[in-house]
1. So if we calculate mean count of other Cβ atoms within 10 Å over residues 17-24 for every structure here (I, II), which label has the highest result?
2. If you rank structures I, II by distance in nm of label points 7 Å out along Cα→Cβ at positions 49 and 65, which sits at the top with the largest value?
3. Can you tell which of I, II yields -9000 when helix-only ellipticity at 222 nm (-39500 (n - 2.57) for each DSSP H run of 4 or more, over all residues; to 500) is derived from it?
4. For which of the structures I, II does the calculation of percent of Cα pairs over 20 Å apart, for residues 9-80 alone return 34?
5. Using the calculated result 0.6 for distance in nm of label points 7 Å out along Cα→Cβ at positions 89 and 113, pick out the matching structure from I, II.
6. Which of I, II yields 26.9, 94 for Rg and Dmax of the Cα atoms in Å, as computed?
Structure I
Amino acid sequence: MKPDKHLRRRNFFRTLFGIFSLSGIMFTFQACYGTPQDFGLDVLIQGKVVSGVTQAGIPDILVSISDIGQYTRTDSDGSFNLHVERQPGFSVSFSDTDGEQNGMYQAKDTVVTLSETTEMVDLQIVLN
């Protein structure tokens, strides 16, 4: 009975060692080669929002794509960028939400239509 107990114990530790070895190999593979990427199905929508009067960039303008619920704000020079999943077209809205802090600007909507090969869209938006 004693050799059977020893054999089961040895098999248990072999199995445990094998599981940890496999986990270590998988972790090393992921660390070396990274996780799978999205194969370029995203589109970069970038641009700049400027004042119609001064032609200067407007900070803190809300840039949103209501169809998919993504949004960002323009930075200090009016620039923005969004990575979105490829679709045939987007409705992009630009609105001033900070009141009179940077001046009052009227909201603007625009429709962006994409071809199948488009990887980046550069928008120049003028708000009055």
Structure II
Amino acid sequence: MALAREFVRFAVVGAIATTIHAAVFTLLVEATRLDPVVATLIAFLVAFAAGFALNRRWTFGSRADPAAQLPRYLVVQLVGLALNAAIMAFAVHAQRWSPYAGLGLAIVLVPPVTFALARQWAFRARGG
């Protein structure tokens, strides 16, 4: 089951990227007293690069041109961000639920969408 294996790897890479983001953010805020907004932007970029590299090689085994894949992967991540924000807005503003309900919904609903986009578009082998 290649699809299931890829999805598990995608989830592992997501956990690694999240850990990297949290670690870089914490280091920058605690060690340098950098503004948290700037720190989270830097942490996002580091985690994004790690997620791209790991998903490209380990999750999807791509050998295609990374310069062509990188902008598509960025779009996938921005779609994920937009979905997360929309789900949270729906949960807390439209439904008046706890933000943790919104978070739970996003954790369940967004990864399958970003996985499908990454697999079928960002890292899809061209010419085949």
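1. Ranking I, II on mean count of other Cβ atoms within 10 Å over residues 17-24, first place is II.
2. Structure II gives the largest value of distance in nm of label points 7 Å out along Cα→Cβ at positions 49 and 65 among I, II.
3. I
4. II
5. I
6. Derived from the structure labelled I.
Each value in this text was obtained by applying a stated rule to the coordinates, not by laboratory testing. Everything numeric here is computed off the predicted structure, so don't read it as measured data. Cβ atoms are built from the backbone, for glycine too; each structure is taken alone.
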